[in-house]
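Multiple structures follow.
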Structure 1
Amino acid sequence: MGVLDATKMLTLTEITKRAGYDGEANVLGAIAQQLDILDEIPWYPATHKDYNRQFQAKRLGSGGFTKVNGPIVSASSEGDYIPEPVKMYATESKVDEKALAGLTGEEAYRVRDSEDAMNLTGIMQDWAKQLMYADQGSAPDAFKGFASRRASLSAPFTTGASGTGSDLTSVWTFEFTPAGVYLVYQKGGQPGIKNEDRGRWRIRTPADDGDLWAWIRYYEIWAGIVCRNERAMNRYCNIETAGSSNLFDPSVYLAKVKNQLPSRGKNAVSFANRTILGQIEANAYNKTNAAYNLREIVGFGPVAAVGGIPFRCWESILDTETALT
């Protein structure tokens, strides 16, 4: 079983570790068990405060053979500057003061932290879902998630099974490198999650039938998606989650996903939800197909792999996608 190096570029989980957060309110370690994307995708500062601007080649220059006293071939490339917005995802965790009634000191803090931890779990799951499915309009003025960038079978590097209906899902494969895919935060800003205790406030009840006193903690994440190489982001879609046909096919994956990646999968990681991971892990453990194997992540444990590419969990990927055409 191969071992994956746990030394990574700056990811959301790594940012949190370096910041020294270890309170109960910080539950990223547990959340990362469901959203491995937090421990995989790297973050870099944007080129500008609230947007990123990168040069992307459209055509590469080339040379040519020449002879003695012959002319030197001139190489000329062509490209565009691609702007990407860096958007803020923000929310507040509100804990009703009545939940702390009768508690004092450290005990009250622990109860509040436990409530905040549950809220943070939901916040991170929703953020990961928005990272995948958000579509706020046309770029560069609005945020577009990964699925919005691979929204049809005619989109670049989008492969479809033959599933139909609304019980479908996708497998996503990325090469997370500065020349591939990564996230950016605003220039001069704070990477990762901003966590601010805003104290005790009088607010409306969730049912909007009166007021209550609550302790509020504010969370904020700045992020933009940068794809420097279209090959570094591949969607394998229209995979049925029920039934016995149009399931995940390792032959299709190897031919149309793995071998289309910039490094042909050497630096890649794939993501799927629990449904597809269950199928892939079952095949990896019974070893009836040589395409499946197991790899070890240091400090994490074994993960299933197809063609050597590890598959990790992104629980926010839906089982109810509609067919891409």
Structure 2
Amino acid sequence: MSKLNIIEDSNLVEKLFASADSEHFTAWNTHPLFGVFGRALYKAVNDETGSHTPHYFAVVDENEPLILVPATSNFENVSSFGLPLTLGLRKGGSPRLWKKAFAAAFDHLRYIARHNNAPRIKILGGHSNSPLSLTDIACIDQRARPNTHIHAIVEDVTNEVGVRRQLRDSYRSLVNWGQRQIRPVYVNATDPSRDNFDAYRDFHAKVTGSISHGSAYWDIFWQEIIAGHGELSLGFLNDGTLATGTLVIDAEETTYYASGVYDRELFDKPLGHFPVFDSIVRSKSRGLKTYDLGEIFPAGGSSEKEGQIGFFKKGFTSSFRLHTTWTTDV
């Protein structure tokens, strides 16, 4: 077996990352938040804040990349801009080769952690609907600790009757009411209106009361939409008032509820139920299978606002997945 090497040269690593596809690198882009979109989005945020230091590297066998590692560090951990690290694994290879490759990757992660005063390393494992991955097994071998995160999931968006059946009882009437009140306008690869997209960005700032991110952040969403990897829906009232905005991003078979804002001052009833339901059932037209509403924070481990958002999300589905994050202390 040839000697494995660590590649850290930023130009070469960038090329390796850009050329990696889902066919040859498993788990590299199976979920928007932990895939190409999430890495680009959180890099744009970090370009604004500078809170994480990048340490991207690859484990290669001769010239063949085996593991891609988009690592960053701060005073809390080695991660991927705060999210657990998604390791890109090349398809194939013997158990002996993978054992050696993971050992090299973990050794270098520990090196990064020690030299940047990061006390722990966070790595993304699989979820409860899938068998243990190579990464999961490697983390077990490395004596890492598992932690779980709950995501609310619509498992089959192709079945609109089933999607509607999973709605909380009170949500059905709110969806029907919202459908009568709101006229949706869609921004997608078929109708890539930059004016409408910018209207959402401005609406987001108006409702939230702040401009939280610069143009580079929003351009990540825009590029995904025009590439056919997501959709923005704007909801207008009969008088032309913009009242809702819902933005979803796709990766492989999963679409992710990435951003939503609803002007609660316009009605005494909440406006978000129909736009979210509509985004769920529309995702089947883009060839998606599952819809991830995002993380649900357990009671006692979240703020009041996070609890309210979680209650809102849980009203759309009775299905949940546990995502595993592995943590190893340095």
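Rule-based calculations on the coordinates, nothing more; no lab input. Small disclaimer: the values here were computed from a predicted structure and weren't measured. Cβ atoms are built from the backbone, for glycine too; each structure is taken alone.
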Using Rg and Dmax of the Cα atoms in Å, for residues 94-269 alone as the calculated read-out, with 21.7, 63 as its value, let me know the right label among 1, 2.
1
semi-axes √(5λ) of the Cα gyration tensor in Å, calculated, reads 39, 26, 20; among 1, 2 the input was structure 1
Tell me which of 1, 2 gives 20.2 when you compute mean count of other Cβ atoms within 10 Å over residues 150-157.
2
Tell me which structure, out of 1, 2, gives -6000 once helix-only ellipticity at 222 nm (-39500 (n - 2.57) for each DSSP H run of 4 or more, over all residues; to 500) is calculated.
1
